[in-house]
Structure I
Amino acid sequence: MRTREPAVAGTFYPADPEVLRRQLVEMLEKATPQENQPKAIIVPHAGYIYSGELAAQAYACLQAEREKIKTVVILGPAHRVYFHGIAAPAADAFRTPLGSIPVDQNAIEGMLESFPFVQRLPQSHRDEHSLEVQLPFLQQVLDNFRLIPLVVGDTTPEQVSKVIDYLWGDQCTLIVISSDHSHFHDYATAQLMDNQAATAIETLQPQGLNGQLACGYLPVSGMLLAARGRQICPERIGLCNSGDTAGDKERVVGYGAWIFHDQEAQQQALSNEQKDSLKKLALASIRCGLEKGSPLAVDDYVDEHGAQINLPDYEGAAFVTLKKDDQLRGCIGSLSAYRPLCEDVAENAYAAAFRDPRFNALTVEEIDDIDLSISVLTPPEMVDFTSEEDLIAQLRPGVDGLIMTEGSNRGTFLPSVWENYPQAESFLKHLKMKAGLPVSYWSGTIKVERYETVSW
């Protein structure tokens with residue numbers, strides 16, 4: 001196995017694994033993490049004594065859901081080797097004092113085939129610190145993950161953005177942009193320049209950046225273009241320079257850190273308190289149906305203590321499922337977001353209890369025996385396929401919810417249905433039946449959309 005060995009261990013960060021881990025723990029413990037997992041981060045890459053604590057503020061945001069992230073894309077500027085385009089490694093793993101991280105060679109092969117400006121250039125990685133200094137942080141805050149390390153050379157923000165879009169992935173993919181800011185100015189000048197860079201970043205204006213304002217201005221600019229396309233904005237974590245940390249103020253280097261929340265992912269990242277409140281709201285709506293014959297009006301809903309409830313304020317689509325003695329007792333939901341999520345939950349809870357045509361209306365005697373769950377859906381995306389076999393091959397058991405449409409026939413299965421039909425072929429056959437189609441039916445006009453859920 002080809003391994004890229006550490007180049008700056010012992011200079012930018014400790015080479016001793018115990019000392020390194022202790023330093024990482026201390027920096028992360030000082031941080032105040034955000035509640036929701038970011039999709040992307042911009043972090044500095046100086047020695048840990050200079051920018052480590054600021055970087056830790058961003059990395060701390062990843063710890064709460066450390067098991068979720070399975071792929072990390074890192075883009076940083078080239079400091080040692082001049083080249084055109086974007087450089088991928090030849091190595092199968094990157095090593096630090098904390099161990100080895102496998103490289104996702106399949107993703108790299110896909111990029112090489114898709115983009116002529118991406119090339120394997122191992123010499124650009126051999127001594128490059130902009131990527132390496134991020135790796136111990138990632139090893140400390142995440143569990144098992146694969147790495148896609150890319151050094152950005154002389155290229156354009158548009159090309160970087162194309163690569164980021166290609167690798168964007170789902171909530172299991174994290175994008176790390178590595179960059180310092182102004183270099184070797186006096187303290188006051190550095191502050192002015194770094195604030196100028198921060199303004200460009202926070203307003204998604206890549207044209208406002210250059211090599212004087214950020215050594216990693218090209219990967220940062222590509223990230224801004226990708227964020228602009230998704231209508232997401234960064235949140236500043238901090239801005240400082242070496243004069244604030246471990247250096248004098250006559251000749252400083254600037255550092256900044258930002259996090260980006262994927263709009264879709266942010267909507268799905270409900271707090272435990274909000275999840276609990278939505279579940280209580282659903283049950284209250286069912287009780288209202290038993291008493292008044294109508295769902296609960298969300299605006300009138302307060303908790304048992306008479307206080308306003310912490311409910312999400314965005315539009316969302318949810319299914320409410322009722323079970324009694326582990327048997328389905330009702331399930332109704334929305335496939336697209338068209339009203340506030342809390343209102344969707346209240347209405348669908350009522351409908352699951354009283355309007356599911358497969359069951360009789362719920363009775364007062366049953367209410368205490370009901371087990372209620374909620375599933376919030378991501379926006380459905382069309383699946384492209386050439387045949388039934390091709391569709392089956394693309395399905396992700398346990399992950400995908402599906403919507404099948406053929407003319408006026410339509411049916412959906414939540415991802416939880418995989419528990420009953422764990423084989424993709426069986427899952428699809430039963431979905432056809434739910435849509436009112438024969439098990440053996442197939443045509444070139446069938447449409448299939450997929451979505452994911454957050455369920456509790």
Structure II
Amino acid sequence: MPGLWINAEFISMDNIDVDTSLLTFLRDHLHLVGTKEGCASGDCGACTVIVGNNENLTTVNSCITPVGSLQNNHVRTVEGVGSPDNLHPVQTCMIDHDASQCGFCTPGFVMSLVGLHERTRGQSNITDQQVIEAISGNLCRCTGYRPIIDAGKRALEIEANPVTQSFDEMINDTPMADYHLPQTLTEVAEVRSRDKGATILAGGTDQWLRFSQDFERPDSIIDLSRIKNFRRIIENNVVSIGAGTSQADLYEFFQDRSPAVSSMLGRFGSPQIRARATIGGNIANGSPVADWPPVLMVLDANLHIQSTQLTERVLPISEFYHGYRKVDLHDEIITEISISQPNWSDLFVQKITKRFDDDISTLLGAFYIELDQSGRLDHLRIAFNGVAPTPIRMFTVEEEFQGEILDEKIIGQICDATLNLLDPITDIRASANYRMAMARATLHNALEKACQNYQEA
């Protein structure tokens with residue numbers, strides 16, 4: 001029978017609808033109501049739970065986590081942390097530091113901090129920034145964050161028994177009838193050949209909102225999260241990234257390689273979102289404000305795309321987008337992203353948002369600027385999101401200024417030529433004029449920084 005472990009107890013998932021979220025399963029089916037529903041869109045963190053065990057632990061937003069994806073997995077809710085007679089250090093410190101007011105958001109904060117407590121077990125010198133990052137996906141409207149940060153930092157100094165554990169028990173791996181969890185690309189093709197109407201799900205952080213907020217109901221789901229070799233990064237002359245690689249894994253990979261990408265990923269949603277969101281999903285959903293496409297465009301990335309017949313084609317990502325939410329996929333899935341090894345120091349990325357953490361881009365500028373020994377533009381690549389119906393790359397501008405000596409005059413001309421090709425819209429996030437100003441500012445900053453780096457070399 002299909003099932004999962006919740007708070008160390010095996011729970012059957014028989015007769016569960018394919019579009020049931022973990023939050024709904026916890027609250028409506030199991031009556032574990034400590035996990036709260038706030039936004040139901042992965043923004044507020046009130047529904048945070050721990051998934052995995054002491055060998056592989058993440059915090060996730062249960063409102064956008066399909067319960068079907070967790071078959072044979074382990075979940076810990078706030079009910080499974082401490083007890084009235086033996087509180088977890090995080091719970092004790094939240095009380096001691098008066099770190100909650102109305103209390104609605106408190107279980108989510110507790111679970112985020114407990115997750116941090118588990119991940120940093122045995123470490124010393126935990127910083128405020130680590131605590132801030134851990135709770136960056138948890139929002140509170142009625143108090144300041146200082147007491148919560150203080151409580152979290154103090155709790156990390158106190159040892160406690162693990163709330164997660166390794167499970168030796170084997171669960172009968174009978175899947176839910178309409179929730180497919182293929183383990184190979186061949187299995188994906190087989191399922192899709194007999195179930196052509198199935199919805200493809202990668203991380204689900206965007207797709208799931210169509211079910212929970214637009215009230216679409218899938219007949220069946222093909223979840224790609226367990227495909228072997230789908231979640232990996234191989235670095236040789238070419239950086240090969242599996243399409244199922246999470247933003248959390250990418251964040252870790254790029255920290256020592258590219259400050260520009262690492263900074264962008266540090267603001268890619270919350271830790272809960274990054275744990276589930278995949279690079280392939282970010283590319284394939286066709287959003288004009290997706291963060292990865294402009295970055296991959298200036299890195300001249302190629303997409304490896306596979307059909308149900310297991311045939312593969314390779315397509316430059318700059319050719320992938322054909323209009324608003326229209327992408328070059330024809331009964332196919334993205335399996336891999338490949339990047340010829342760049343000079344990471346020549347990559348510049350700047351993300352503009354209304355809120356610094358955990359927010360969708362108003363605009364993101366990505367630039368690859370490589371100068372030769374004489375200060376001439378050897379490579380100039382410019383790409384944006386948020387200024388057109390699709391992410392776009394400025395090929396004509398790049399060609400026009402190839403080989404020019406980069407100085408203040410040329411910087412101004414590049415910015416002018418770029419803005420002449422942009423036609424952003426005004427929407428709830430920003431006006432067209434603001435987007436134009438930010439496009440100029442991000443491009444100008446990157447070009448000036450490239451000049452500075454050249455002069456200091």
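Readers should treat all values here as calculations from the given coordinates under stated rules, not as data from a laboratory. This is a predicted model, so every value here is computed, not measured. Cβ atoms are built from the backbone, for glycine too; each structure is taken alone.
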One of I, II was used to compute Cα extents along the principal axes in Å, for residues 9-144 alone, and the result was 46, 34, 30. Which label is that? II
If you work out mean count of other Cβ atoms within 10 Å over residues 201-208 for I, II, which one comes out largest? II
When mean count of other Cβ atoms within 10 Å over residues 105-112 is computed for each of I, II, which one produces 15.0? I
When FRET efficiency 1/(1 + (r/R0)^6) of positions 137 and 337 (r between Cβ atoms, R0 = 30 Å, to 0.05) is calculated for each of the structures I, II, which structure yields the highest value? II
If volume of the Cα convex hull per residue in Å³ is computed to be 159, which of I, II is the source? II
